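I've put the structures underneath this note.
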Structure 1
Amino acid sequence: MTEGIEHDVPTELTEAYLVLLADASRTGRLLRRDELEGLRVLGEHCAEAGYGLREVVAHCLAAARRAWQTLPGSASALSVAELRRTGDAVLAATDAALAALGEGHERAQRMAVRQEEAARREFIDDLLYGRGDLGLLAERAERFGLRLAGAYAVAVAVGEEPFADVHPLVHRVERELVGRFGERDVLLASKDGRLVCIAPDSERAVLEAFADLTLRPGAGYRPVLRVATGRRHSGASGVLRSYEEALDALDYAQRLGLAARQLKAEELLVFPVLMRDRAAMADLVRSVLGPLTEARGGARPLLDTIAVQAEAAYVNAEAARRLGLSVRTLSYRLERIKSLTGYDPSDALQRFTLETAAMGARLLNWPEQPL
């Protein structure tokens, strides 16, 4: 018996169940609506007390069997027709009663699942938004399998469509992670349309598996667009910090048009540094790249040339291929960049300035967005 239940549910259930069967056997009537609802309530109480549905059904059938065995001898004097009518009535009542008990038991289970999911979602919100007392948050975390005293890292996946807890890929990833690593110190949840995986730093293989499963989920599932992993940090505030780093990595990748689908926050730390002083970055873009707006066709073609040239490691043939240009046309563009800006892409220091300004332009969405 589960502690905290004030009455013995099986005893109450046995009494109610046998009374109904006895009355049905005497009268041949069907169970009334109020009687069925009473049995549903008892089914709920059994679920709340910790009894499984199979256990409840077995308990009722065993009680009916004992009652039948203790019937007075006069019952054996009933005619075959009377026994058939009585048996039909009892079986009909048994069927209806057990069905009502099952409905009540399932109703309580659904309510418990909804309450647990609501508590889980509230915990996720508080954890990833940094709300509430950190000590209490750590206590609540243990209920969901997390021990926040250690170091954690967070991976975030973003897809073409928002994720929800009922999304098939969520169940697929959760099933695979549990199958590979067991019920470890890991939490998987959807948040703001993204799929989030929280794992201790000692279980980095979990995050790698999460990235692999979301990027290459197999036949029948649509892969995500990108997965980003934040750095390891300690405690509840560390989970929030790692989560924010993963979100920032996804944001920078989108704004910069990065081709990589799997990102790590430590590999993109230069971008928060660049954007820490937005005014200074805007001034750099205006000063270095502003003259490109005077070119025929505007600044965009030349700005793309700077970016692609850097991505191609300044190999002209490769850069021209990526841009869909001839090497001769690429050389003309590089000369045009030099003449307009005064910065020579072949000079290491000046090339660095051009690259930094080009990254800043992409982060600030220039020239489409005026500075």
Structure 2
Amino acid sequence: MTKRKICVVITARPSYSRIKTALKAIDDHPELELQLVVAASALLDRYGNAVNNIEKDGFEITAKVFNVLEGENLTAAAKTTGIGILELSTVFNNLNPDIVVTVADRFETMATAISASYMNIPLAHIQGGEVTGNIDEKVRHAITKLSDFHFVASEDAHQRVIRLGENSEFVFNTGCPSIDLADEVSQDPVLDFDPIKKYGGVGSEPNLENGYWVVMQHPVTTEVGNSRFHIEETLHAMYGIDEPVFWFWPNVDAGADGTSTGIRSFRETHKLDNFHFFKNMEPQDFLKLLANSKGLIGNSSVGIRECAYLGVPVVNIGSRQNSRQRGNNVIDVDYSREEITSALKTISNSKRPLPSMIYGSGDAGQKIADHLSKVPLIFHKTITF
């Protein structure tokens, strides 16, 4: 029996944890052959090279696509997408996949969707149908319209994709594969490694006896001119509480230069005895770090998804996650050191939130693989209303 070739394209560091369990389920499935393409910022060391983690987990990378244009601004993002279309089209032509899988809503994923669509290759989209209110939402909904199969992470997203005119027969609420990892961690949440010894990074080695906070804050692509101000407000808030902080470097989005400059400048002008900075961690290790923390601060979707499942308190800053369905673990604040500090005090004086399963129950990867083995290989559709 000829196996169905499933080409999964990973274009950024966070996308690996979003798809890892599905990769394993596809690789293990008797009717599927995994073709793994790693591209864009997922290949760059300064954004936490995901390749090392991917290969360490035993996956064979079929092709690499270097297409990130330097600049970290809106023009560079658009041009990176264009280069991605050129390069990925060649890769798809060589691999001749039966289905291409694209993940989430980053600008690099648009290149995957456009290339597959114009080459008449059936396209599957993971994490469509969600709302956030920034450029990612435009990209996400555009990819939904280009896609033939939809593996959404929540019932809210399931209904929205159908309302966008997609055939309900091919819209599957599988949950999010990242919740599969969170489920594994919830069963064994002990922090069984030393983060600094294992991952290096830069900064002090704070005493963790009384707990620690985790910060992950990215620039907002529709507010690029304010990215430095945004990160400085968070820096001042975390500096002011004088407690241990593990801080993760931002994604390669427009505005990242302002975020990075703000962090570097703050490090030069303040004595950060309680701060340690990391580029990246293996997905399970990162979730263990979160599970044992006092809470997550910033604007990453991990606060909305995995932290909800793990019952980790979150201070969600600004507009990046606007309108995304959330559990009771999130406190929303503006870009204000006073509001952030107040939210941190609220968390410190409150019980841990109860876990929420709005983004799945821990079996999304297997569901996705099973659907990929059965769906008809269509690459055209009629819009339904």
Structure 3
Amino acid sequence: MSNFFEKLFAGNTGQSVLGIDIGSSSIKIVQLKRKGARAILETYGELSLGPYAKTSVGTATVLPQEKLIEALHDILVEKEVNITTRLCGIAIPFSSSLMSVIEMPEVSHKQLAEMIPLEARKYIPVPISEVTLDWSIIPRNDVRPTTDFDSTPLPAGQSVSQAGQPKKISTVDVLVVAIHNDTLGRYVDLATKNNLDAGFFEIEIFSTMRSVLEQTLDPVMIFDMGAATTKLFIVERGVLKVSHTINRGGQNITASIAKSFGVPIERAEVMKCDLGMTATTPEGQEISQVIMLTLEYIFEEANRIVLTFEKKYNKAVSKVIMVGGGSALKGVNDAAKKGFQTDVVSGDPFSKVVTPVFLEEVLRQTGPQFAVAVGLALRKLEEL
């Protein structure tokens, strides 16, 4: 693959960039280059973290820092992946951040910058000095007023009955994001020890939104099924409105198959990936039933979050976009359509990138797993 890319993009003088997604079960990496106004895929790769913890492929792990540094080094120097740049953006797991939407008065950007750290103390359970804060104003169509009472003395001739009339104070919703400084420090250390020029560290959902969302006015849900957890994000007009984590993922399905069939985890992972929910043999149908037990729990919890959103905002979620390693499970999209009773599609981050024609089908199938890495690389290209 590497020789092909070298020939295809020979003579391209644009800088190459990396998107690096360090998940719970694997590291995914994408290298892009800009040619004119287009982002071009140069190479991509994935490295399982299970073996570094002496566990099986597909298992979620919590590796010590030195093992993560080693794993990242290994994929960066892997000859098949053929990484040729150190310019990158790195994703931070959603679980390592704290997000909250707070209502603030509509004042200048400078005033907001002074007020938000004070207001954020109410929502962040650790001292502000121990976290790095970022924030952005959430755009909305209408200005939602809050009520205050005007204590200005009445003008001459105004009746007393008019006293205390409420005046409208314009407000804005602000998305506040906090990341603990120790977490940032670990990612800086990962980059430094691997000689990476990390221009930014971004919470994974924002990278995913960049790579899989199209311009739409209707709310959509990003359904990110990983090894250990499934994360739900409801996005409207490009703004994150709701986030929720379900403590079930792909490894729970593997564990259920292993228990039901009395096979080792390694064999159960192969059965899950090879057969999924589409096999028509008796064994395949039994595997499908085992998988559905986990999926039904996830869909039920997800539907509860969707219902809460729809009641609060009086708007329906128009579509579900599947990303993450679990979305590669055969038949999972059809199961999700029944579970959500709405349109379900696979995220296709490589659709925003120029790719070789003969790889289009492979990238369409694996794309949902690389949504974060592609989104990071796209942002890095924008910055250049």
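All of the numbers you see were taken from the coordinates with simple rules; none came from a lab. Source: prediction; values computed, not measured. Cβ atoms are built from the backbone, for glycine too; each structure is taken alone.
So mean count of other Cβ atoms within 10 Å over residues 190-197, computed for just one structure, reads 12.5; which one of 1, 2, 3 is that?
2
Of structures 1, 2, 3, which gives 116, 44, 36 when Cα extents along the principal axes in Å is computed from the coordinates? Answer for the origin of the read-out: 1. For distance in nm of label points 7 Å out along Cα→Cβ at positions 94 and 198, the highest value in the series 1, 2, 3 is held by structure 1.
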